[in-house]
Structure 1
Amino acid sequence: MNDQSKSARSPSRPLVLPEPGVPRIRNINWAGMRALYMKEVRRFLKVQLQTIWAPSLTTLLFLIIFTVALGGERRTVLGVPFADFIAPGLIMMGMIQNAFANASFSFLSGKIQGTIVDYLMPPISTAELLFALVGASMTRAFMVGAAISAAISLWPGVSLVALHPWAIVAFAVLGTMFVAFLGVLTSIWAEKFDHAAAVTNFVIAPLSLLSGTFYSVERLSPLFQGISHANPFFYAISGFRYGFLSAADTEVLRGLAVLLVLNGALALLCYVLLRKGWKIRP
């Protein structure tokens, strides 16, 4: 009886698995990637007055100052009123700056506060980690763009009509993705907040302000036209403006090609650095 009861109680499978440590997550860890993405989104939403609504007010002030100081409705650029010309550029400029601000804070805050392990320990791959960080930064950029669009629409004399929605979406995605990769790269390299602030003040801000946001590149000298065409932000803002005005300072397809190549190069560089743990792992 005892032998029979023991055999009846014995499980059909051994209590100890013969191959411990076999990964149970197949292909893509959607749950882990979504968790990291939501963590980053909730982080900037907790201070949305600073991260979402303040940029819209600042951009509206830019619009008011430049339209009043430079002629208002009497001045035209590329055949449209000046206010209609700078409005799309201001929207894209705000999206670019906030995408970089969000992406450049993630790893840097972890390294300074000692919470970098929260990014390195979860069972997600390098590509999933990078995708979540870039996706959260692009989400903040799109929220800022929507808030800026709503604020600009309140100013009389500005017309925002989506003539080419595909161009608006394509350049918004590629432009914010490019800057998000730059932010991740800066967050990997920087060792203190001063380093990230230096990149913001000496790289991102000048490139975004000198990218044709407030003027047409066609009116510049050949030398400065060449310098402007070497600025990646110029293609993002010019293509985004084309979606509203059907007018641009450069060929739209050329801008798409440039941004696609730059995004691919930066994505590969960020992936390699994250994979090696450069300035992240001791």
Structure 2
Amino acid sequence: MSVLTPAKPETRPGMPEPARRRRRLGPGRPIPFGAAIGPLLLLALWTVGSATGWIDSRTLSAPWTVVTTAGDLIADGRLQDNLAVSARRAALGLVIGTVIGVVLAVVSGLSRWGEAVVDGPVQIKRGIPALALVPLLILWLGIGEQMKVTTITLGVLVPVYIHTHNGLRGIDSRYVELGESLRLRPSVFLRRIVLPGALPGFLLGMRFAVVAAWLALVVVEQINSTSGIGYMMDLAREYGQTDVIIVGLVLYGILGLLSDGAVRLVQRRALSWRRTLAD
């Protein structure tokens, strides 16, 4: 008895290949815990370099030394106290900068007169780094908390404004025409069309804003501060404590990574209706 085998599908010139052989264009499927691969590779390189002597401990403390130092700082309570102060400064500057940036973006994005008045000064501020304004802010506000929070606010304001404004101006004009044909009230138009349309740009701006908040915090906390992670690092510099400085840098990196991850999670949930290359 002969065994019948299914015939191969006929292929003709110009016909697409079977779906299973077709290579997908784009970045491919998501890698589980892919965001942790890069930092873990850096940690492995740091560990191997320290263990083999390629990295001088006087230049860069070994990972196990940094972990021990972090444990001592936690036991003393210094790390928690300074972290709480830094987190409060960053959060306050982030909230104020985000609110101001969104308000300016809405005024500039929905009004030609608003754009004429607001956009120019913000673009000028965009060309001037917030940290370059620190000497002037010290003369105006002193070296207290007000100067530090203001510096963080200025660093956050620009990316929130730029991306939210771009999101507003990128709204399809057909939605505006639909709102006009339905005779929507300005408040309804703002809530149903403007805000959802600007949400992708706003969330992208927030990813830049959270990082800008931590970058500004690093600098302002090393200017005549008496508390905060930056103060702890500056004090360690005076005593040559490289391990304490590395603890502060690692902490800043972790805080920045977690902040960006939180915004990305919100972005993924809030924009789940979109189909993009990352999906």
Structure 3
Amino acid sequence: MRIFDPHIHMTSRTTDDYRAMHTAGVRALVEPSFWLGQPRTSPASFHDYFDSLLGWEPFRAAQYGIAHHCALALNPKEANDPRCIPLLDDLPRYLVKDNVVAVGEIGYDSMTPAEDTALATQLQLAADHGLPALIHTPHRDKRAGLRRTLDVLGESALPPERVLLDHLNETTIADATDSGCWLGFSIYPDTKMDEHRMVTLLRSHGTDRILVNSAADWGQSDPLKTRAVGDAMLAAGFTDDDVDQVLWRNPATFYGLSGRLRLEPPAPDTPVDHRTGNSTLRGGE
């Protein structure tokens, strides 16, 4: 089983997670930029974070045979902080980087006017740079948030077939399907969707334009939930081809819209010289 996790925050995960993911079948992933839990106080802190997503994390992933790409953006939560807004002027110099395959996560957190502006601005940046967009639907009042998202999207230059609506569930799948966008589902141990609910949705809605992800972050989450979905699909009678479509071909097709996706897996498990005093090789070693 080959797996492409289209939304996972490896900044918050350990090298043990990379090893377990490779064993489970993960060979590619996209890491969207997100809120780190601690409020950032200036655009400069985003710059350092973006540099890590463009350099350190792909290097770290390569040691475990996983191709790492990223999506960059001002996330919805921090779009409400005036100290962070100047980042919107800095994004164009990052969006031209080879490893950036989307603008994201963008969308809504509390559905404020500041979030409206950030979403519209970044949808335009995606259109200007020929990139797809990964949209975060809010955790609270999700259906209203999705409809507000679709209103802004309808006024943008970015067509729906270049948009992935993420964190969907049973209450939003109908509206999302009607929009013509790609559909993303985050599989969590306790919140959001789980693998059994996901199988039920796949039975009723099919496998076209549907992506599943672990969205693993600092909180209660599991980077192997994509594999759990694949196993649950097989147990429910889906074919190997169905599983491959959902876990590999769909995310590869969506992020392939960027023209930058490189899925050739790096050589796994680069040997580590423990004389360096660190179990992870560092750049240049």
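Just so it is clear, none of the values below were taken in a lab; they were calculated from the coordinates. Because the structure is predicted, anything quoted here is derived from the model rather than measured. Cβ atoms are built from the backbone, for glycine too; each structure is taken alone.
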**Fill in**
Candidates 1, 2, 3; mean projected area of the Cα convex hull in nm² computed = 20.7; producing structure is 1
**Message:** Say we calculate FRET efficiency 1/(1 + (r/R0)^6) of positions 165 and 229 (r between Cβ atoms, R0 = 30 Å, to 0.05) for every structure; which of 1, 2, 3 gives the highest result?
**Reply:** 3
**Request:** Looking at distance in nm of label points 7 Å out along Cα→Cβ at positions 61 and 261, point out which structure of 1, 2, 3 has the largest value.
**Result:** 1
